[in-house]
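Values quoted throughout were computed directly from the atomic coordinates according to the rules given, and no laboratory measurement underlies them. Since we're looking at a predicted model, the values are computed, not measured. Cβ atoms are built from the backbone, for glycine too; each structure is taken alone.
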Structure I
Amino acid sequence: MGEEFFSPITTQPLNNTFLIHKNQALYDQLGLDFDEKTLLKIASGEQKFEGTQPIASIYAGHQFGHFVPQLGDGRSCLIGQVSGYELSLKGAGTTPYSRGADGRAVLRSSIREYLCSIAMKGLNIATTEALTLVSSDTEVYRENIEPGSIVMRVAPSHVRFGHFELFASRGQTAQVKQLADFVIEHYYPHCQGESRYVDFFNEVVKHTAVMIARWQAQGFSHGVMNTDNMSILGLTIDYGPFGFLETYNPKFVCNHSDHEGRYAFEQQPGIALWNLARLGDSLESLIDAKQSKAVLDNYQAYLVKAYSKLMRQKFGFIKKDDQDNVLIGQFFEVLYQNQKDYTNSLRQLSDIDQLSKDTDFTDWIELYHKRIDQDKSSDRVELMNSVNPKYILRNYLAEEAIREAQDQKRYDKIATLFELLRKPFDEHQGLELYTNEAPDWAQGLSVSCSS
């Protein structure tokens, strides 16, 4: 790839940096072996990774439905590759695409991204990962003065829909083809022959559909599903004002800047398809409109197949039954009408005796009893507990970790949450308080894109 696709940059280190946490399992997986001092220098942008020149890439995107002709890595940069993964620093200073911003990330948002990355990995949802969390004495100005921070992100690729949109919008079809060929060669090598671009687009549609299905099943709301935040590999990328469903409400909007509710929880499947259609538009020099539409028409089937399979597992249904969707829908109606917690209610499903004591479920539980009796499976509880998490990254838990880090310079809660979220289906005896619903002080918590 040539320099039309990126700009070389110089990272701008923070003052008095220190390492808060390292993802040891990912570190080992990548085969890294730095001493702590060297790792900190690389993770904070003070030292190049194996002499590699950092770069920031350029892209465009539809933001809240409106096309913005040029965006780019405004506060992130690629610093190197190792074991088939790209390493990226988020918050290491300005780039040519910062658009007047300071290129920094604050500790608050960095903690949230670091923890949510491991949470999604733990939930078996495709995601970029986070390797290190670094803080500093550098003051960053947002609504308040906050500590500057850097997260090192890891992914096979950080290419987004917006990369294709940029060159297509400029009529640079040669670059669109070059980018598509690059992505196919490195990430979809099985797409070959005359139909390679159609097959490639279909793979992106499929990967995206499966990711969205898992978001919906596990109650994850991204908050800013702009096309520049959509990964060409179907990875969850760019954690900003995300949130997990707590009290069940399909109209949940986690981003308080999203006044229209464009990215509400229940809108995510449709928005993903809309975004994929914009990617299809960008590939029109490689795929004709009829082929593009045929590929997009596959999206619903991919989504429903992945979602239905996971939901059947979550409810402990071994064999298919035509009425399963009705029964599941009735369960969610009970949750909605009685303002029940989404994650805790699904987890409790595996203990029918306990759930039967909740009068809100009295009518539904009789139907559920009959349904699971059809399967006569001894593996039901084990299956359900392997897909219904006990622990999620609730907003108030993230907020507690943030406040302790910022106000008291204590980071043990980050480490505890990291371990819980790394294995969210396990019991973690003695840590049940982390399953508690939000306390009164946290009821009004809202999150914006400010970071």
Structure II
Amino acid sequence: MNDICFASASEIAYRIRRREISAEEVLNAHLAQIERVNGTVNAIVTLVPDLALARARDIDKLLAAGEDPGVLAGLPIAHKDLVATKGIRTTRGSRVFKDHIPDEDAMIVRRLKAAGVVTLGKTNVPEFGAGSQTFNEVFGATRNPYNTDRTCGGSSGGAAVALASGMIPIADGSDMGGSLRNPANFCNVVGFRPSPGRVPDTPGAMTLPLSVQGPMARTVSDVALMLSAIAGPDSRFPTSINEPGSQFLLPLDTETRGLKIAYAPDFGGLPVDKAVRDVIASSVSHFEAMGCIVEPACPDLSAADEIFKTLRAWVFANGFRDLIEQHRSLFKDTIIWNVEQGLNLSGADVHRAEQLRSTLFQSVGTFMQDYDFIIGPVSQVPPFDITVPYVTEIDGEKMQTYIDWMKSCYLISATSLPAISVPCGFTPDGLPVGLQIVGRYRDELSVLQLANAFESANPTYRRRPDIAGGSSNER
């Protein structure tokens, strides 16, 4: 049964639907893996085995009766601790909410449940998801399964570690400045940031297109499977894309010959650690072997830093101002700083950021008429020391804020283009490095197809962390 924990989500779902294996057996295998591994890496912070068992048995009964529980029927999942889960503690990594139990599910959780998942718990996050290093004062730090002295990234860090360690086959995440892509990159799994509106948020949420929700898994095809369940329009969310999620159930096989790819190893001059640069450079030969035309090129992203930092600060000020007034001593300094940055903004500042964003959208769209995709690093550094809150220097260049080291992700966030982190290789120290593939606006399917082709051409992604157990290098 340990093998089932590293089978693809697609295979597990297929076997459950054919009743070759029960949802209850699959759940028990994953619960046993959690028991073996989680104490070391601290990825799943709330566990609800009794609720999960009842749900798995319901799935099995529906299948026995000839009913269809959904495309994800029987797949175990642990939801990110930022998203509301009805009746299950949701702390957001904050002491303010350490005992909070929501009375309703977030939209993404509702859609996943409708598709037949079995919820077994929650995955760890940084405090309020701020910063790409998963630690907080409620649950502590989550450790990288490839080296437990290193960070797993964030904010979907617990999700990425749980996937890499075989504790769950799929995971939900969210991404403002890299929170799906960065931890996937650090943990050798796949994280997909779709275009804003592809996965609608909970009705009433802000519609600013910086933050999106999306899927994570160990393979690109599993990410596509999960996206099919969570994507699709919702009339209550005004920016939702009016296209069905079922399109992502199509085969991902595609012709890659002749595709034109812009190779941006530093996204226009960002400092990048040599170990990361070397691994990213190795990807070029794979694309060329696939018949792609790879050229050094990058759109002008010079305005993206101001856009992202201004709008992020504005979001933080609106989202946390009242909480900080009431519970200032319970917040980490970086969040307080970010909120104060937002409170100091003027209407003219926000207006300027929106104007710049519109101009950037147009210029990047023009660039993407000449290129089908952009490839480059996900993170500018490999996984760093788990005791370090954030990176302060890269390749001799000092970082000005606690998020500057993630520019390679958040500059792309400002463009609204879909972007995926797919395993690319390992540093000489054995630390994972992901490749970021950026596609045309709202063309998620093409991004998934190219990522799937790259995954097939690059077998290094199959290396499991030793901590997960077993000697196989196959996923």
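A compact table of results
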read-out	value
Mean count of other Cβ atoms within 10 Å over residues 36-43 - highest-scoring structure of I, II	II
With Rg and Dmax of the Cα atoms in Å, for residues 348-427 alone derived as 18.0, 55, matching label from I, II	I
Label whose coordinates, when distance in nm of label points 7 Å out along Cα→Cβ at positions 260 and 340 is calculated, return 4.9 (choices I, II)	II
Origin of the value 0.90, where FRET efficiency 1/(1 + (r/R0)^6) of positions 196 and 244 (r between Cβ atoms, R0 = 25 Å, to 0.05) was derived from one of I, II	II
Structure with the greatest value (metric Kirkwood radius over Cα pairs in Å, set I, II)	I
Which entry (I, II) yields the derived value 5.4 for distance in nm of label points 7 Å out along Cα→Cβ at positions 12 and 324	I
